[in-house]
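Scrolling down, you'll hit the structures one after another.
What follows draws every value from the coordinates through simple rules; no lab data is involved. Fair warning: this is a prediction, and the values are worked out from it, not measured in the lab. Cβ atoms are built from the backbone, for glycine too; each structure is taken alone.
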Structure 1
Amino acid sequence: MSTFQEFLYQKRAALLARREEQERNPPEGPNVLKAHVEAAGRSGVRRIQIRQFEILSDSGPELAGYSFGPGSPEIQLGVLGSCLTHIFEIQAALLEVPLDSLEVDITGEIDFRAGKPGFEQIPVFPHNIRYDVKLSSSASDKTIADLHAAVERACPILNLLLNPQTIEGTVKNIAPVLAGAGVSA
């Protein structure tokens, strides 16, 4: 048994124990996920804080950045790849599909001309996104196809991207208001 198969065996035991615990003590509602992002003064680098973890995001010089970290569209592709990989692990463990290795490659396009005159039809967001999974398994082609279908049904980030979402936003100016500092015409 490969070390990856051993990992999947442990993952299956943990998933089944979690499922049993949730049946005994059902969650009271959804988990609230949070992220905080702050722009650094001199560089504009974005510090993404999620729980106790920090990710740096920056742009390349073509967008006035310093390449201190990946840009947001690149991070999004990485997030999709990470989620697909994790859900492949979960579904392989639950369905008892033997895997010796697993890799996911994600590609997408972004065109910096998007939205400019003559290029209004080009999306401003990453598009033509594709993922390619390379795995090693002794399972049949049908079992692998069933695994893939289960992953596509269960992957939260894949489904977030495939299904339109409503996102609300607010802006709050926290600068002190100076008396009489209005704009004159």
Structure 2
Amino acid sequence: MAIHAKRWTRLEYERLIDLGAFGPADRVELLGGQMVVREPQASPHSTAVRLVAHALRAAFGPGWIIEGQLPVSLDDESEPEPDLTVVAGSPRDYLASHPSRPVLVVEVALSSLALDRGEKASLYARAGLEDYWIVNLVDHVLEVYRNPSPDPTAPYGWRYASALTLEHRDHVSPLLAPSAEILVADLLP
């Protein structure tokens, strides 16, 4: 007999949160209708999140919110909590609902590298997010993904057509802050 798992909608997931079904120790996020346990944050992970946030605040300047580990309403079945998101506006702009179209999403990966490269990348591409970065703590590089495109072989039917791996000495510029050049070494712990 096959085992069938219940797929959750984003609205059902948010209702569970409102009802207090999850406590502070329940680190879950909704990915493609499935509740997934988030990666624990060891010191290198937390340090990388802080370094990236610092660099992105300098790159984007006023008028942008750079936040860590907060929900993004991607679609009807996904509400991930990326390590960092960049959205336009001010905090009160998102009082009624979570941001849905960040201009940049960053994941910091150690044990979650396969998930971030596979399922999460496919979900972000499907949502049309143009700029997705992975701070890869396994190989000490920055992976930059751009140009979402349909791909029936990808987990959610989409992938990034452009994938670039940058090393310590390389520079990266966010798509919506093209004049900012960030040294990759400044993003790595």
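Here Rg and Dmax of the Cα atoms in Å, for residues 8-87 alone was derived from just one of the structures 1, 2, and that gives 14.1, 38; the source is 2. To test your reading of the models, identify which of 1, 2 gives -5500 for helix-only ellipticity at 222 nm (-39500 (n - 2.57) for each DSSP H run of 4 or more, over all residues; to 500) when calculated. Matching structure: 2.
So P(r) over Cα pairs in 10 Å bins from 0, in percent, computed for just one structure, reads 7, 22, 30, 23, 12, 4, 2, 0; which one of 1, 2 is that? This value belongs to structure 1.
Can you spot which of 1, 2 the value 60 was calculated from, given it is volume of the Cα convex hull per residue in Å³, for residues 112-159 alone? Here the read-out was taken from 2.
Suppose distance in nm of label points 7 Å out along Cα→Cβ at positions 72 and 176 works out to 3.1; of 1, 2, which structure was it derived from? Structure 1 accounts for this read-out.
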